[in-house]
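The structures come next, written out as structure tokens.
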Structure I
Amino acid sequence: MRRRKSVPETVERRSPVIISASYRTDIPAFYPAWFRARLDAGWCDVLNPYGGLPVRVDLTQSDGFVFWTRNAEPFLDVLHALRPRWPFVVHYTVTGYPRPLETSVMPVDRSLAMVRTLTRAFGRRAVVWRYDPIMFTSLIPPEWHLRTFDQLCHALRDEVDEVVVSMAHIYRKTARHLAAAGKRYDFTWEDPDAAVKRELLGRMAACASDHGLRLSLCGKTVFQEPGQDFGQDFGVMEARCIDAGRLADVAGRPLTAKAKPHRACGCHQSRDIGAYDTCVHGCTYCYAVDSRARAKAYLANHTPTLPFLGGSHD
């Protein structure tokens, strides 16, 4: 049983908004039936991760959708059904990290094949490759990143036009998970200073450019020098993960979504409909999962007809 009040705290009534599905979990990989049911219903509820009643989101007023995934195979039918009604962009993460860091992620070859499937079905502008977050461990030092990134750029150079990267943010739970994994698999990790990260980013940007790709950085503040435009000195552009311009290109018409009023990034306004502690990919560095056991229990007992994702099991 899930002890959640079913009446939403508020019903959002607003101008069209971009729906993010979801940076909190992998909806395409694990919850395609739920998303399809909510799309058919025209609305979903979003639980407040800090408690309180859910908020009801009107999906029929969406300006478009942005999906975040490491495995779109279970979601292909949904995307084909969605395409005639709304534009969408798929952020597809492919890193090639070793299993101690990504325990249950689709193998690289299958991931690359799926990116090709998506771009050839929906167009190059409908897919963004993500190489993130960038970790610094004894398993994947900077030279490993450069070598692997170059190989992936070569494989995807004709499929996508942008690669988004980010530097891992080491939360307390992230440090705890990394320490446990390091002890189990005999590796060390670190969070180096900005100069080390900037050097790696500059070399990665040059590599991406050599392959005809634009590299953009999600989470820019630590790398921006006072009085300079972002990325001006090392060839890295500001990421716009929720990008109304890209969605408009996919749609073939202008969109109404606005930029964030107090933005710390280039994103446009959006509403995320996912939930924390529901993804079971098993990425050691993940900020969205505090307990993989809890996430696996949720998925095993998940009811696709519920109006929301997340919630406890008794």
Structure II
Amino acid sequence: MSDVLLIAASFFGYSREIKARLETRGHSVLWFEDRPAIDARTKTLIRLAPALVKGEVDAYVAQIIEQAQQRDIRTVLIIKGEALTPASISRLRAALPRARFILYFWDSYRNMPADSAAKVDLFDHALTFDQVDAVADPRLAYRPLFYLNEYATLPTDGQDIDVLFIGTAHTDRYAVLSRLARALPPELRFEKVLFFPSRWMWRARKLFDGSYRHARRDEFLFTPLNKQEVMALIRRARIVVDIERPIQTGLTMRTLEMLGASRKLVTTNIRIQDADFHHPNNQIYVDRTAPVVPVRFLESAWSPVPPEMLDSYSLDGWLSEVLAI
């Protein structure tokens, strides 16, 4: 019988990893996406016109309740809860009166539905990956993201890529990478793997975004890499680049993954300097508008991180803090 109800978006497979790790720790998990469908239409309407999908959301929540009430649910963990309104969360609470309700935001208020802050009081415990949100909203505890165990086992030999970027081609990433490429010594091997969810999005960027004027179609992928392919590339890299969305301040998943993998990080997120694991040999902040990477950083070796600190940022460490189990 399930004792944990997990409601979270697939998000590159991380929810499946959370579910699997909970099960390894002896829990039985009932998992649902945090919206009734994962297509672009549903996601857009949830953000821009939630009233148009209210019926779908209500029916979906009823389905979750029906299945959850058949199990002995003691913990409800909702990550972000994209489509869940305060009213639907209240329905869940009433249907599962014996359960603890825990909320984790792995996005910032600035990039979530307008009613996100109104959900917090409906939970027994609420956390966020965004330090700025945690300071502004004292109801939220600050807890960064995590790395999967596989990253801690990546070997550090055979690194034939000096600098690597892997990610979706959103916001200003292509422009930032172009500036970074010009700032790096030309003899370094800089590999960029940029993904567009569709070819029409690439064509629109090419047409309307001046930073893509000289971009070539063969610079981009239109099918995302799977986890094994991503890890195979990171295994070969000495330094990995992280470019967060300009409206976010939370440390990205890539940041924590590189901590676990003992890979040096170049990031445009100035908050890296506040992280308790930050070391100038391991992570460096660069200005996204005029990046400069000192030669000493490029040439220095990785400085080992205390094992207990590494453990705290693993998925197990995240689960222990978020769920207090």
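What follows is calculated from the coordinates using simple rules that are stated; it is not laboratory data. For clarity, every value in this text was computed on a predicted model and none was experimentally measured. Cβ atoms are built from the backbone, for glycine too; each structure is taken alone.
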*Could you figure out which one of I, II the value 4.5 for distance in nm of label points 7 Å out along Cα→Cβ at positions 91 and 291 was computed from?*
II
_Say we calculate volume of the Cα convex hull per residue in Å³, for residues 179-218 alone for every structure; which of I, II gives the highest result?_
I
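Determine which structure produced the value 0.80 for FRET efficiency 1/(1 + (r/R0)^6) of positions 83 and 171 (r between Cβ atoms, R0 = 30 Å, to 0.05), calculated from the coordinates; the candidates are I, II. Could you put the intermediate results ahead of the total?
Working: I: 0.25; II: 0.80.
This figure was derived from II.
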*For which of the structures I, II does the calculation of mean projected area of the Cα convex hull in nm², for residues 51-106 alone return 3.8?*
II
_At a computed 2.2 (distance in nm of label points 7 Å out along Cα→Cβ at positions 27 and 251), which of I, II_ = II
*Upon calculation of mean count of other Cβ atoms within 10 Å over residues 59-66 from the atomic coordinates, which of the structures I, II produces 15.8?*
II
_Winner on relative contact order in percent (Cα under 8 Å, 6 or more apart) once structures I, II are ranked, highest first_ = I
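Tell me which of I, II gives 2.1 when you compute distance in nm of label points 7 Å out along Cα→Cβ at positions 115 and 267.
Values: I: 2.1; II: 3.3.
Corresponding structure: I.
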